[in-house]
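Listed after this line are the structures, all set down as structure tokens.
Coordinate-derived values only; no laboratory data. Please read all numbers here as calculations on a predicted model, not as lab measurements. Cβ atoms are built from the backbone, for glycine too; each structure is taken alone.
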Structure P
Amino acid sequence: MLLALHIQDFALAGRVEIEFGPGLNVLTGETGAGKSIIIDAVSALIGGRVGADHVRQGRERAILEGAFLATAPAVQERLAALDVQAGDGDDTVILVREISAAGRSKCRINGRLANVSALAEIGKVLVDIHGQHDHQSLFHPSSHLDLLDALGGDAILGLREQVSRLVEERDGLLQEIERLREGERERARLEDLLTYQIQEIAAAQLSPGEDAELEAERARLAHVERIVDGVRQSYGEVYEGGPGARSAVDLAGSALERLQGLVEYDPQLAPLVDALEQAVVSMQEVAHDLRRYLGQLAADPERLSQVESRLEEINRLKRKYGATVEEILAFAQDAQAELDALTSSEERLLELERRLASVEKELSQAAQSLSKARRKAAAGIEASVSERLRALAMPHARFEVAFSVQEDPQGVEIDGRRLFVGRRGVDRVEFLFSANPGEEPRPLAKIASGGEMSRVALAIKATLAAVDPAATLIFDEVDAGIGGETAERVADALVELARTHQVLVVTHLAQIAARADRHLAVSKDAEGDRTTVSVRQLEGEERVWEIARMLDGRSTPTSFDHAKALLAMAQQAKTAS
């Protein structure tokens, strides 16, 4: 609820202080008195468009400040979203907007710097303006669906929450599937390469250390003749000897016999004799091993060819996969792990696609249920608003809630068609209106008459009063082109609406002014060589004279009496309700 408004150097207003109250607040005054300036100021304060021409001539800046009661849950939620706290202990929100002569704005919410969009965000749940002004929620079809859903109550809101959850899950699945599919070609190429590498290494049937063993075998086979000659010569020198020469074993044996004969003369030779005995035994064993080795050693050109072929195969693999057989085998293990991961991602993709199909089926059903519930609620709104319009001097008025959907090849299948489904469901909703017989209903934004639009808004707001998040509703020229009994009906509708909302009305009708809980008069006064707008609250006889002026354009005793009667009837009606 708007508690107070401070205006300084805005348009023709020098300094204006206005206090508003709950219920029905009316702004009256002569044509051109500046009533629209008050509405423009509120509109600017909640994020409306303004420019340098709104700054009073000769001033550096205009300042607008509004105090709002912020107890409504919708307001508290929006403040939390903007990371702003309500006023200390008094549940108020203070909005401030400064407009420089250059057209730039500086905004604050409860003393904290903000931008114009933040003002607009909080303004949506504080004030709704209807009339010949830019800030009109009913001109924006995006708000129509929310109003319809709110009127539908918990059943619709529950379905909408389910749809929103499923849409969020579907979006997440689509993103992950797209991410996996983006690398599908590269993944297939890599999978083929890894499979080939693993199979090539496996086909070689490598063993750790095999290359070193083969290198040694090749060296032996390649030099077998030289090895045979050397071993045979060594064997002869160790064991057999030769023409005119004794073997090493014979020489060592002779030395051993000589020393053994000397031990009895010097026992210190005994250890040396023992050592020499061991040496002779060792030489004999070496000789036997050399003889056995010679028996096993033979030239084998076929085996050498096999060894060299095997080593060439291993070296070819080394050039690709590692410097040793162990490194090649490690490469194969790593390649297998990577291939397993790729196979796992394919399985993951299949799993995601199965889950996506399940979610889309569930989403399709939920979206259809939500749409059916909305259409049922829309029928009730159409009847209620049309009936209220007829009571507001629009006997032929038709109000309709138009539904549409958007085709989308990438959307969700619903009744055989692929449709876009957003967090609010599959439906696009727009309010349509026709004032005259024979005219097809058109979007509200195309209604030319401001007064006509105000009455449509009044009828809709009266129907949606229980669910409208904005605590303050402003109607500009809601009474345009009406009078008599219709004026009374408009007044009744405003009074009814004021039971649940704070209502501000700019009016020229005495019937509406007489029903106000707070009557504010706007006047244009001369201050020296300048004109300024002022606002004052009317009470007592001053209010009676203002209503008298509104009745016939001038204040006379007759109109004064008529005004008193209107006020008495209004008070009687209020007491009766």
Structure Q
Amino acid sequence: MKKRFLQACLSGALLLSAAATYAQQDAGLQANANEPEAIRDARMRWFRDAHFGMFVHWGLYSAAAGEWNGKAYDGAVEWIQSAANVPAAEYAAKLTPLFKPKKDFAREWAKAAKDAGCRYVVFTSRHHEGFALHDSKTTTFDGMDVTGRDLFREIVNALHEQGLRVGVYFSLLDWHHPDAYVEHGLPAPGNVKNEGRDNARYVDYMYEQAKEMFSNYGPIDVVWWDYSSKEIQGEKWGANKLVAMVKQHHPNIIMNNRLYAFDHNSEYTRANGDLVTPEQFIPETGFKGMDWESCMTMNGTWGYSKFNHNWRTKEELVHNMIDIVSKGGNYLLNVGPMGDGTIPDKSVELMHNIGDWMRVNGESIYGSRANSIGRVNWGRITTKPGKYFLHIFNWPADNRLHVPLAPDAGVTPQAFFLADAAHTPLKIDTDERGLFIDVSNKAFKNSEATVIELDVTGTSLLAQGVFPETDGTYNLVAGDAILTEGVVLSVGDPTVLYNWMKVEGTATWNIQVKQPGKYKLVLSTACTNESAGAKIAVTAGNTTLTGVVKGTNNSWGDYQDWDLGTVVLSKKGVNTVVVKPLTKPGLGVMNLRNIRLVPVKK
């Protein structure tokens, strides 16, 4: 045992040494493009296994609490200086006296993250306002000079005490510095202009601040840059020098792509960073072959607002995490503490709710990888070698959970509820469509998501398509559709296609035709009167039908049947049904629940 432990330690030490040598030889972001795959995999492994982190937005704006001079500001209140057009001097003078962190605020953060099941925390070392939490020699606009405390150190130490990985958010913008670049087209606090400003001098200042953070506070695991634009990115921020310095101190650090990316969803290249960082949304199909992390809020704002109470439910948050992990990503969930560092009670409650679920079902998240079977209409799937974790969002009406998988020869599938400590086997039937797990025992049903562990290896049958019901009807539900960008499957209710915002968006189903012939095609749709009028085409087999979407009692949730006409399915085997918008005069095309193909009797 000791020998194996020593060998593991030596192996890890050699890997760290190789990573350090590599980083020193080829520092800067360009190094990522040429990094050996084995080193990259080792460097990224903890992040790929963690899947869940806590984002913390906290600064002077937290003391403003979404209000300036008696006016409430909605949305991203950490931008309140910009939104209220406040000059830097006035902003600092008003908020620094209000910014009074309480004792042990950082330990409360770390405890909340640990309790929720987070494996890492990313906190705003400085946001666009330019206020730095660390003890900086470059400015008096920092935590030490304003509060008499090195807030950065308190946070890092508290996270390390809880065994959490540390991520540092670092804004490239700075509304306080007299030479900092002002983003074109955005409200510039105090109506300042770029003319007369010395960007090079600001970049030197920013570099020195970053050097203080990354050289004086022990291990840092993630740097989260924010943000770039078409006008200023990359070397205009001194990116290579900046990254080389960070990697010198932390050879295995993970970086996002926003030193170069001028939007949050720009084309990914390794030369731009390790992570793609979609903001406030979950990509429909993830980013194949890429590491990524969706950062999202609990209530629509990053910083603390005393006015915002639009909280998501615990079910939504758990579903978001599962959805993200099933697509191969990480979930970075934000909390916005008050000016004294207190996390709002509702945020603490929601984080605790997630933790309760994770304590029972965390095995299906930590160390898991993306779904390798394909989309299912009842929930989401994560995987480990020889295992599938089936997350049920919508309970099957007949208590038979369909998994479109054919077991390998000689493999006997086994399944049990993950919450069942006894691992009581569940009955499994098989036919040409795959596996059917008996879930009639609802003793372990969970309101957020019920998880079944399925132990088996096999081949996905998804390409074989949807099979007919006993009466010959095909029921094509939203969750079985193959989607392109522009149409979204609801995470909370995988039976609905919604947010059909782009005319380019399509939904496709594979169907297994047993009996060729004529079928009546009926859609279940909903649309407001204002958005009605989109022309759509539905192609089934060799037949294409067109029609115009009508309003359904002026509601996106009032689904009504729409008989579009008759199609001919003339070929046995796999056929496709494709829905494609031709025009979109309103906000969205429609919401679509399902399509039924009903055989026409001769």
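So if we calculate distance in nm of label points 7 Å out along Cα→Cβ at positions 172 and 564 for every structure here (P, Q), which label has the highest result?
P
For distance in nm of label points 7 Å out along Cα→Cβ at positions 68 and 140, the calculated result is 2.4, so let me know which of P, Q that is.
Q
Comparing P, Q, where is distance in nm of label points 7 Å out along Cα→Cβ at positions 220 and 316 highest?
Q
Given that helix-only ellipticity at 222 nm (-39500 (n - 2.57) for each DSSP H run of 4 or more, over all residues; to 500), derived from a single structure, equals -7500, which label among P, Q identifies that structure?
Source structure: Q.
Can you spot which of P, Q the value -0.47, -0.54 was calculated from, given it is log10 I(q)/I(0) by the Debye sum over Cα atoms at q = 0.05, 0.06 Å⁻¹?
Matching structure: P.
Out of P, Q, which one gives 12 for relative contact order in percent (Cα under 8 Å, 6 or more apart) as computed from the coordinates?
Q
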